[in-house]
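Values quoted throughout were computed directly from the atomic coordinates according to the rules given, and no laboratory measurement underlies them. Model, not experiment: these values are computed from the prediction. Cβ atoms are built from the backbone, for glycine too; each structure is taken alone.
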Structure 1
Amino acid sequence: MVAEIAQHVRLTADRIGRESLDSRVMEAIGRVPRHEFVPVELRGFAYVNAPLPIGCGKTISQPYINALMTDLLDVGPEHTVLEVGTGLGYQAALLAELAARVCSVEIIAEFASAARARLQALGYGNIELRHGDGSRGWAEHGPFDRILVAAAPDLVPPLLLSQLKPGGRMVVPAGIEDAQELMVVDKSAEGRVSMRPVLGVRFSPLHVDEDPADL
């Protein structure tokens with residue numbers, strides 16, 4: 001799978017602006033057991049470079065996309081990272097290999113429970129996970145050095161921007177269905193926000209709970 005990701009990076013180099021990904025990211029991809037984060041009946045396909053269904057109409061992303069988003073995020077070992085959209089926990093595990101701390105929010109209760117069990121069983125002690133509306137971030141643990149959003153809002157949620165530290169970075173797929181772009185969002189030391197598109201993508205919409213008191 002690692003070799004397939006590297007090849008996919010080379011094939012898309014003109015669009016993503018790089019011919020290879022950070023070695024730390026590729027090593028993390030090699031360490032995290034992706035088969036632990038897919039339904040049992042699909043484990044035979046866990047290392048195929050393709051998205052896979054995980055239930056509730058959702059998928060685990062293509063490994064190339066996981067790797068690219070992680071690379072673009074530029075995570076350091078001292079960073080605290082917010083992840084929006086835990087799914088079954090694979091991306092959180094990748095981030096936990098690189099960061100000091102990962103705070104992950106999942107709106108589907110079934111996924112939050114399953115991800116927590118998987119991550120605890122694998123010994124990821126630097127991940128905190130909760131069931132909630134990720135579009136609102138996790139203010140109690142913010143601000144964050146890095147934010148990764150694993151579902152697509154039409155526009156970057158203002159509350160997430162407010163929880164990004166000066167000097168921080170967010171990677172988020174944004175836009176209406178069939179017109180989404182993977183965006184890198186940087187906040188300067190002075191608090192100015194800049195955004196640049198990297199690649200056309202297709203993610204599930206970022207769901208917003210109408211009654212956050214229920215979560």
Structure 2
Amino acid sequence: MNVLILGASRGIGLEFARQYHAAGARVTATARQEADLQRLRDEGIKPLPLDVANAESVSRLARQLDGTAFDVAVYCAGVYGPRTSGLQPPTGAEFDEVMHTNVLGPMRVIPQLADCLAPHARLALLSSRMGAIGARSSASGWLYRASKAAANSVLKDVSLALAGRSVCVSFHPGWVQTDMGGAGADLPVDKSVGDMRRVIAGLADADNGRFLDHDGSGIEW
């Protein structure tokens with residue numbers, strides 16, 4: 001099985017790469033910094049330099065992946081941005097960083113994967129329940145929330161464009177013990193990723209375009 005992890009420098013993306021590699025998959029994983037690429041290399045994972053917020057870097061992706069048909073692709077790259085508790089406006093720089101990484105990134109990257117996916121491939125976008133609108137009860141981190149709501153829209157459109165060729169889902173990984181989630185989060189990263197891997201393995205055509213919790217239960221958009 002060929003697996004592509006986009007954004008594997010740390011946290012959930014790195015854990016995805018490690019777990020799929022340990023399970024015997026041929027894993028290609030991306031990172032921005034040479035030190036992170038070397039760590040992947042040292043662990044037996046094929047590294048690929050990629051900065052999802054850089055148009056020139058992204059433009060080279062399809063050429064670098066040419067000839068490989070991926071059975072699973074997981075887009076993990078993301079940033080949180082300012083830790084706001086109310087309606088504190090982001091700066092222009094903060095807005096650009098979060099939206100370029102969390103929204104423009106997948107809009108640039110995922111179309112380049114279309115010809116690199118095996119028949120009936122599984123494509124997952126790491127999102128967050130914070131992007132859900134219907135059940136929202138807090139305005140904290142509103143820039144991050146806006147970016148994940150937009151990313152969910154991107155995934156839904158991808159699922160329509162690739163229907164019949166791939167099963168595409170958006171994931172809430174849970175509140176995970178990573179640099180972003182903090183040490184007080186509910187879930188160890190290995191548990192979150194293990195759950196999502198099991199869900200990915202069991203995805204059916206009817207799941208295309210769904211928003212899922214890490215355990216596979218559905219989340220309203």
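Structural remarks
- Read-out mean count of other Cβ atoms within 10 Å over residues 80-87, computed value 25.9, structure in 1, 2: 1
- Source structure (of 1, 2) for helix-only ellipticity at 222 nm (-39500 (n - 2.57) for each DSSP H run of 4 or more, over all residues; to 500), computed value -8000: 1
- For FRET efficiency 1/(1 + (r/R0)^6) of positions 56 and 128 (r between Cβ atoms, R0 = 30 Å, to 0.05) computed as 0.85, the structure of 1, 2 it came from: 1
- Top of 1, 2 by distance in nm of label points 7 Å out along Cα→Cβ at positions 16 and 64, largest first: 2
- When FRET efficiency 1/(1 + (r/R0)^6) of positions 120 and 152 (r between Cβ atoms, R0 = 30 Å, to 0.05) is calculated for each of structures 1, 2, structure 2 comes out greatest.
- Comparison of 1, 2 - label where mean count of other Cβ atoms within 10 Å over residues 8-15 is highest: 2
- Origin of the value 1.3, where distance in nm of label points 7 Å out along Cα→Cβ at positions 144 and 176 was derived from one of 1, 2: 2
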